[in-house]
Structure P
Amino acid sequence: MIFHTCCLRHKLFAFVMQLGLITPPVGMNCYVISGIARDIPLQVIFKGSAPFIIPLLIAIAICTAFPILTTWLPTAFYG
């Protein structure tokens, strides 16, 4: 049972970190892209990352509401 809890916790952590890395005001990934593509304004980059916010929120909600969906594959491999 501890394995399942850790597995779920790590996946939720990855989803939440990704959400934090693409949304303002932190949006570190957007600032990195802005540094690479200097001719594209930062506001356009943040608008381009907006379509990924809703699917990430839905994935977080599904993993929280139905943890069995997150842990079935590790259970199949490790028993």
Structure Q
Amino acid sequence: MKTLYQTRATAKGGRQGQVSTDEGNLTLQLAEGGFGLTVQLSAKLEGLARDAAQQLLETTHRVCPYSNAIRGNVPVTLVLE
């Protein structure tokens, strides 16, 4: 898989501080309680019927070790392109 974007981020000031990427493309002000993380898992499955592709995407998410590690803690949206 080709990497489309990669960066580093630094947090300063604790729970009410600021997080920013090194190149400055993203800056977030933190509030009490910190920040949240969400995931959008997108798949393009050419050659499969849409129902079969959706089922494969859902099954893959259900058995994926990374999905299992964050399940219940990070909201994940599945998107079939």
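No value in this document is a laboratory result; all are computed from the given coordinates. These numbers come from a predicted model, not from an experiment. Cβ atoms are built from the backbone, for glycine too; each structure is taken alone.
Brief remarks follow.
- Source structure of the calculated read-out (helix-only ellipticity at 222 nm (-39500 (n - 2.57) for each DSSP H run of 4 or more, over all residues; to 500), -7000) within P, Q: Q.
- Comparison of P, Q by mean count of other Cβ atoms within 10 Å over residues 43-50 - largest value held by: P
- Once relative contact order in percent (Cα under 8 Å, 6 or more apart) is evaluated on every structure in P, Q, the highest one turns out to be P.
- When volume of the Cα convex hull per residue in Å³ is calculated for each of structures P, Q, structure Q comes out greatest.
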